[in-house]
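> Listed after this line are the structures, all set down as structure tokens.
Quick note: the coordinates plus some simple rules give every number you see, no bench work behind them. None of these values were measured; they are calculated from a predicted model. Cβ atoms are built from the backbone, for glycine too; each structure is taken alone.
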Structure 1
Amino acid sequence: MNLTINIGEVNTLKVERDTDYGLYLRAENFEEVLLPNAYVMEDDMPIGSEIEVFVYTDSEDRIVATTKYPYAMLGEYGYFTVVDYQQYGAFVNWGLPKDLFVPLSQQKSYFHIGEKYILRVCLDQETGRLYGTHKIGKWLSYEPKDLEKNQKMNVLVLSKTPLGYKVIVENLYEGMLFSNEIFEKLVVGDRKVAYIKNIRKDGKLDLLLQPIGKKITGDIYQQKVLECLNASNGFIALNSKSDSEAIKDVFGLSKKSFKRTLTALLEANKIKLENSGIHIL
């Protein structure tokens, strides 16, 4: 149970009392917030029970709770679509009834309705309102701590560059996935699991989409091929002589890795390889 009610986060709160408007929930310090009737499930929310809710401010700037979660919470990054634009700023869809406001001062350039942008969810300490910012540079750290090579990380694809794809790592660091080490389609806004290849002197991270080490990587590649076969009713019309781009599109592997993976699967008696393609056994 939360000691205090924290805006922009998931809070664990106690159901205190029932009203015509919904349930009032409280934290340990006896702060209260309303969970409107639209989100109340009577069978699962008896008085005295503890429930998890997301807390933000509604269209009248009142603190309110919801059982719905936004696409990104306070301190996190998301890929949001602009749904409205006013002289003073833009509004983006972030998965809740009240859209997230992006002030004009927090836009690198003028936003356009229908377009999507990577934004960070922030909190205005004076007003208690959540807002989005497109100016994310100051929020990133270039002093990585307690990180090591091959460490598993969650990343969000930020932008495409001549070298590859710039990513945000664990909502905190800046990283890079290099084109010559990517064997699947990536687009801005994709969320991926990646592994640290190198921690650079400038504090940025070089990453891979697969763990370092032939044995680990080989197992993952084999699993990927088998999953693709299962999803295609046990047969795919490709083999070791197929075009490298076709292999990359279907399996997300280079032709060299694909051939090595097929050999391992054949030796394990998990597939049958014919001129027409691959059959799962």
Structure 2
Amino acid sequence: MEELSSIVAPYESALVAFSGGVDSSLALAIAANALPKENVLAVTSNNETYLPSELDLARDVADSLGIEHIVVNTRELDNPDYASNPTNRCYFCKSTLYSDLHEMARERGYGCVVDGANADDEGDYRPGRKAAKELGVVSPLSAAGVSKDEVRTLAKHLGLPSWDKPALACLSSRFPYGQEITPEKLSQVARAEEFLRREGFGEVRVRHHGEIARLEIGASEMDRAFSMREEISAELKDAGFLYVAMEMSPYKSGSLNVALGKKPKTTLPVVS
């Protein structure tokens, strides 16, 4: 914690890009430890790609740390480069988000924008990291070489309520690259996943394949999901899907990235 705090402290104040997940919660705790709490602001972007229930958790974490928390809408879907869902979709999302947060930080006099990227994120396919680096976002967890497992250990040590929260990428990650993302489709996915989480499923993704909802479930929960197949199928069809299928392999983060190794049928925009 001393090393992490030393990365943030020189900026004297910080605006934290705060989703409420364990990574950004730890980043917020680091800022709160390194700086006077009145010099820290947590900002959550609440839009169609964000599960409604996540906002409540974000508020709880910020309150537990005594940090001011505001909610904004950065309107990523208004950017056609993002909505068309190219392979570097996350670049356009993070460019919009961090540009808006940098402008907010400048207007309010905060010394930097902080995010929760960890060291493991540097080895995965994450175009959003390029945008963060271009815009000078401070990533203390990544800079200190803190892995995801270490993030959870530190978060538990600090008593953060999100320390064991399953990873939850934005809902746009539920769409195969090249499939247009719309508010209506995101609403379908949000309704389906909120239902499954209310039923107690921790590791779950509802991948949107047009008329088909393809469920990815954690290995330990697949049997229970299959035993609830009729209830799950009825709920997801009511959400607007025509067919409901369950992936035979357990949930794995970034599973849609397997398509990146195949030759695309159409040319998608690429940021060099």
Structure 3
Amino acid sequence: MGNITPVPPIPVLASRPARWMASLVLLAVALAMTVPIYGGWLSGDSQRVFRYGFTVLWGILALGATRSERTRPYLPLLLSLFGVSLGFALAYLSAHSPLSGLGGASETPKGAAAQKVLTEVIPISAAIFFAAWLSRRSLESLGLRRAKVRQSLGLGLLATLPLLALFAIDPSGGRDAVLATPTAVILSWLPWIVLFSLANGFMEELWFRGLWLGGFKPVLGLPAAIHATSLAFALMHVIVYLPDVATVAVLTPAWLFMGYAYALIMRKTGSLWGPVLAHAFADVIFLLAAFSAGKM
């Protein structure tokens, strides 16, 4: 018998208009969950209510979905939202614990790396793995697989080339700030910037290309899931740089490219390692520019 091309599973929402409408709703949900946090819009009680409230909401909806055969197919999607919300809640607790003081001030590369790993990467990644376990998803379904790793890494390296070109022509001044910074200073920063970038790249790719893309796909289908997660990824990052218009103008196309490129690498190879490498490389560039310009 000849090779048989596997038929992709039919999405829960079989109607194309329904899938695209649901993808817009999920994009809005993803932005509602992330933008207020990463945009620094919340503080005090409002932040606690926001982080814990979303966790409770998705937890209740996920529990409710288990009670009916009609709603059970939505369980992986709801658990993917629950996992990220739980991660945000745990990150808030970590940020308000003695761990937050380790490494020094976040304005320094060492302090920023320590706080990123201890109060964000570890709690959010742990919550993602917990949600995947509840969904009975394997590590391979999250992209943590041995197959096609070289291909994934190669594509990840290729995905860094447009970002290098953007950095070379950067009109916002980031490149000039890096070039004006003494080499000895950059070398002292570099180990901490690399640690920050690798940790953050792993966490965010596990989140967007692992948990969310895999959780959205059974309901929306792959194309709509790629659009929803890639746009959410880009817009979540852009909001951090407002109201710096020059930086937003430069980074918006960069983040859009990254979101779609990393999703397509995941689609092509099923491996998360190429997107993690490319994401970490991009973060090194961005952090060097940010620290050199005094924007951290």
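> Identify the structure, out of 1, 2, 3, from whose coordinates relative contact order in percent (Cα under 8 Å, 6 or more apart) was calculated to give 18.
The correct label is 2.
> Let me ask something else. Match the computed value 17.2 of mean projected area of the Cα convex hull in nm² to one of the structures 1, 2, 3, and report its label.
Answer for the origin of the read-out: 3.
> Of structures 1, 2, 3, which gives 0.00 when FRET efficiency 1/(1 + (r/R0)^6) of positions 18 and 218 (r between Cβ atoms, R0 = 30 Å, to 0.05) is computed from the coordinates?
1
> Using helix-only ellipticity at 222 nm (-39500 (n - 2.57) for each DSSP H run of 4 or more, over all residues; to 500) as the calculated read-out, with -23500 as its value, let me know the right label among 1, 2, 3.
3
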